[in-house]
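Student: For reference, the structures are reproduced in the following blocks.
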Structure P
Amino acid sequence: VASIGGTFARRVRETATRRGVRPGALAASAVLRFRSNARAPEFEALQQAVAGDDLPLLRGLAFIVEPTLGEGVDRA
């Protein structure tokens with residue numbers, strides 16, 4: 001998350017603080033949830049999001065974590 005920086009990292013920190021977890025734990029939880037719940041269309045969207053990106057790992061992390069930052073319910 002820190003490697004991505006900017007607004008994304010700030011939003012992760014703020015969301016993590018509201019939920020009482022560390023930013024890394026929030027990101028890890030999002031990745032685990034994605035891995036457990038994503039279906040073929042979500043995996044295809046992830047593949048498209050990272051295709052051709054200079055930093056596909058970071059782009060993929062942002063793709064997976066971003067939806068958790070917009071959740072109305074604060075839960076990890």
Structure Q
Amino acid sequence: QGRATISKDKEKIKELWEPVIKTWFTGGVDDPRITVIKVVPESGYYWDNKHGNVVAGIKMLIGATVGKTLDDSIEGTIKV
């Protein structure tokens with residue numbers, strides 16, 4: 001959860017600009033469709049697997065096959 005604000009701040013757009021973004025915003029930093037969204041988090045939820053993505057993926061496939069959760073991940077809530 002958090003709060004979001006919307007801005008058309010040209011200086012911030014220039015600061016965050018990357019050339020590849022011109023793929024979508026063909027007018028460059030002056031494209032009128034560009035908007036900056038600033039999110040200030042209040043809380044969040046995290047999930048991390050203990051053994052890496054490959055092992056987690058294999059466990060997910062096996063779990064789906066046998067109909068049992070083999071999840072041994074670490075998860076929780078963070079308050080900011």
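No value in this document is a laboratory result; all are computed from the given coordinates. This is a predicted model, so every value here is computed, not measured. Cβ atoms are built from the backbone, for glycine too; each structure is taken alone.
Student: So helix-only ellipticity at 222 nm (-39500 (n - 2.57) for each DSSP H run of 4 or more, over all residues; to 500), computed for just one structure, reads -8000; which one of P, Q is that? Walk me through the numbers before you get to the answer.
Tutor: Numbers: P: -22500; Q: -8000.
Derived from the structure labelled Q.
Student: Related question: Hey, relative contact order in percent (Cα under 8 Å, 6 or more apart) derived from one of P, Q reads 41; which structure? Write down the numbers at each step before the final one.
Tutor: Values: P: 41; Q: 34.
Answer for the origin of the read-out: P.
Student: Same structure again: Given a computed value of 0.96 for Rg/Rh (Cα atoms, Kirkwood Rh), which structure among P, Q does it belong to? Spell out each step's value before the answer.
Tutor: Details: P: 0.96; Q: 1.22.
Among P, Q, the structure yielding 0.96 for Rg/Rh (Cα atoms, Kirkwood Rh) is P.
Student: May I pose another question? Once FRET efficiency 1/(1 + (r/R0)^6) of positions 25 and 57 (r between Cβ atoms, R0 = 25 Å, to 0.05) is calculated for all of P, Q, which comes out largest? Mind showing how you got there, number by number?
Tutor: Details: P: 0.85; Q: 0.10.
Looking at the calculated values, the largest one is P.
Student: Quick one: FRET efficiency 1/(1 + (r/R0)^6) of positions 33 and 65 (r between Cβ atoms, R0 = 41 Å, to 0.05) came out at 1.00 when computed from one of P, Q, so which one is it?
Tutor: Values: P: 1.00; Q: 0.35.
Answer for the origin of the read-out: P.
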